[in-house]
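These notes open a run of structures that come right after.
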Structure 1
């Protein structure tokens, strides 16, 4: 048996662009992807804090240092520039691994150009 737990979270990132004619995905500044540990084409869940929308897609890297968070394809209809979003990924683990697992929480700052790692500890 495996359980699904939070792997990574980018908290309070700001949407910078929407591109409905792009083939799909969410573009994320490469620096933020690396900080969160997101992989190219990794499945993600996006929660739009501003309007309450939630949707799944996959992430692709945008230029490092750009601050870009772009909703592409169908996802472009789920938000607009300036919306705050939470971007989540998950991992499946054996219960023994899950007992000691710690996800990565990244609090995104001004213009998506700064970020802070906030460690989360499992409840004992």
Structure 2
């Protein structure tokens, strides 16, 4: 890989990371959380789990191999439901997460709270 490709790849990754932080910031604000929590590692995941599942400490499940895959899918499903979205949106969050997080953050979806009861 030459240096021009590396620079282009780095710039693309930086843009994607910034867009994802902006999306999470908006999602957090819609859910009544402080948007700045999106820029702090670990706290961002804790807050996302709290928004989707009601109990932020469940983010520790994401540290357990195999369980993290299953819980990650459940988390996206619960996040979609917390904003009044259905199965199609859940699939979008699973396979095209940055795009669907932007849609969730900037779209007309309203936070309804955790729906896992």
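Every number here is computed from the coordinates shown, using simple stated rules; none is lab data. Computed from a predicted model, the values in this text were never measured in an experiment. Cβ atoms are built from the backbone, for glycine too; each structure is taken alone.
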One of 1, 2 was used to calculate relative contact order in percent (Cα under 8 Å, 6 or more apart), giving 39; which? 1
Which structure, out of 1, 2, was helix-only ellipticity at 222 nm (-39500 (n - 2.57) for each DSSP H run of 4 or more, over all residues; to 500) derived from, given a value of -20500? 2
Which of 1, 2 leads on distance in nm of label points 7 Å out along Cα→Cβ at positions 25 and 105, largest value: 1
Between 1, 2, which one scores greatest on mean count of other Cβ atoms within 10 Å over residues 49-56? 2
Here distance in nm of label points 7 Å out along Cα→Cβ at positions 17 and 73 was calculated and came to 1.7; which of the structures 1, 2 was it taken from? 1
Parent structure of the calculated result 3.5, given that distance in nm of label points 7 Å out along Cα→Cβ at positions 65 and 89 is the read-out and 1, 2 the choices: 2
